[in-house]
Structure I
Amino acid sequence: MPAVAARPMIEVRDVTKRFGAIEAVRGVTFTVHEGEIVGFLGPNGAGKTTTMRMVTGIFPPTTGTVRIAGEDMASAPLACRRAVGYFPEHAPYHPELRVIEYLRFVGRVKRIPRDALGSAVAHVLAAFGLEGVARRPVGTLSKGYRQRVGLAQALLGDPPILVLDEPTIGLDPGQVVEIRELIGGLRGARTVLFSSHILSEVEALCERVIVIARGTLVGQGSASELARRLGARQRVVVRADGPAEDVRARLAAIADVDRVDALDGAFAVEATGVGPLARRVGEAMLAGGWPVVELRQDTLDLEDIFLELVRTGTA
């Protein structure tokens, strides 16, 4: 029997958002399916947070449609909001409240029934390792623990969808790993749309990425799919036995090469031409009379792909 396709949980169709004369989001379309963890990337001012706020029902789109778990946000806003747990970049903590008090407050706002609230709070305290600080005021916690509290409040009410806007911002490397593991533990059990400036975290957590720039979607897919869609962009690492500046100059003179970077005694060469770059680099070194010590094709990583998509505005 053929595999049953996962149902769409977040559907954004030709969405535009204007604030007066400013068009913050322009015709964005994407889908996130059940159980996926999808990265949402873009430079500052790209329209990421605005798009996430439309997905969570905070902002209505100016044009276009948003559907959450099969419901239209415009016609069934309450059902859509109940299906989404939202962790904003600047979470609205109440520093004077103890963690357990804050979570109970959020549970009441989410209209969790009184007889179920205690067990719901206990569940998220355990899920995010907060039992030991449950009686401490939120304002006395480290940034890492405050981010855990933010994730806990998003999960209250057991929503099938989580929208996380920069959950690792401002954390030290150890705390980033902790939050990454907590989010990774939700894989398959929740649908997660996850925004971050830390591209290595997105690559480690997400099956797929969506890239937005200047309010427009410029690419979506896995890192390898996006690399293929960039077409002829290639990168080669070469180490040759010759004067470094002469080697660099000859590499830079190769047709279609637009970047040459020093790399631990070697050079990383990037080009957009359609011909095999490694062969052209080898021929250039041969013409210079310099023996090639190392020559290998290198794979574009997510950071390279992100920068190229933002620069070109298309995949």
Structure II
Amino acid sequence: MATVTLVGSEPRMSLPELIKRFNREDKCRAYLEELRWPKGPVCPKCEKKNIARVGGREEVLRCTDCQHQFTVTVGTIFHDSHLPLSKWFLVAYLICESKKGMSALQLKRLLDIGGYKTAWYLCHRIRQAMMAANGEEPKLSGVVEVDDTWIGGKARRNRPIPEKINVVGMVERDGRLRLSVVPDLSTLSLEKAIKKNIGRNIDLIITDEWAAYVRAVGPTYKKKYRRIKHAQSYVVGDIHTNSIENAFSLLKRGIIGSWHKVSVKHLQRYLEEVAFRFSQRKNPALFSLTLLNLLTTDPLTFKTLTKEKAA
């Protein structure tokens, strides 16, 4: 079997390097095995480590204790996929490294991965893994900026005005980002989003002058809470919300320039993709981390994706 060096142990990889390194299925499988089982294969049925390879088929493993046969993709998003692993790797890489995201239609054209529905489903499975990764991260800490924006709602000629969706953003200075769809900008909705994403042990939390933030933030963070009144100034020393506003700008450039249109039903996954990529932007192992989450996240079925209700 091909030996593959973990990407995370090296500088950030370029696209030509990715194509050269993972141009065969055995190389891709070897890399997935190193990610999933860094200390050697483990039987998913009995969790024993006495594993042998089935003769002539390096990808098939057999547990010598319970005789269970399996592969590295069993129980993962990759299982039963008709798409070659090499193309899975390319899609994951392009989504990770495209600062403003990449549409399913563009991926379909670039990589010849079948119909648009196949590409769309593929992208959402990767976003689901990013969502799971964000959920496992500790809550935000340090100096945190909080602000809100809205998606949609602009009128177009001879067309009904689309629904306006409220989004709350929270970002650490020079750190991680969280974006969350909220039903409105009331105190209750803002407080719920803030408590879910921001820890109690922070240095400072900063918002704008929206009155609901005072009741949503003030009682919990008290002396650690600061407001910037944009009617008077946008920056007062270190008190500003420029970081979260820059993140909102990146999100909207992705919607306008890459995705063009996102539905209310699936918007949270797009937000999770932007947040994951932003939070890991300085991590040279971003590609490896994404693949690892694809291996460990519960598979998202097409039936679940298309039938789930809007948030």
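Quick note: the coordinates plus some simple rules give every number you see, no bench work behind them. As the structure is a computational prediction, the values presented were derived from the model and not from experiment.
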TODO: Work out which structure the value 39 belongs to, where percent of Cα pairs over 31 Å apart was derived from one of I, II.
DONE: II
Task: Which of I, II yields -10000 [helix-only ellipticity at 222 nm (-39500 (n - 2.57) for each DSSP H run of 4 or more, over all residues; to 500), calculated] - done: I
Task: relative contact order in percent (Cα under 8 Å, 6 or more apart) - highest-scoring structure of I, II - done: II
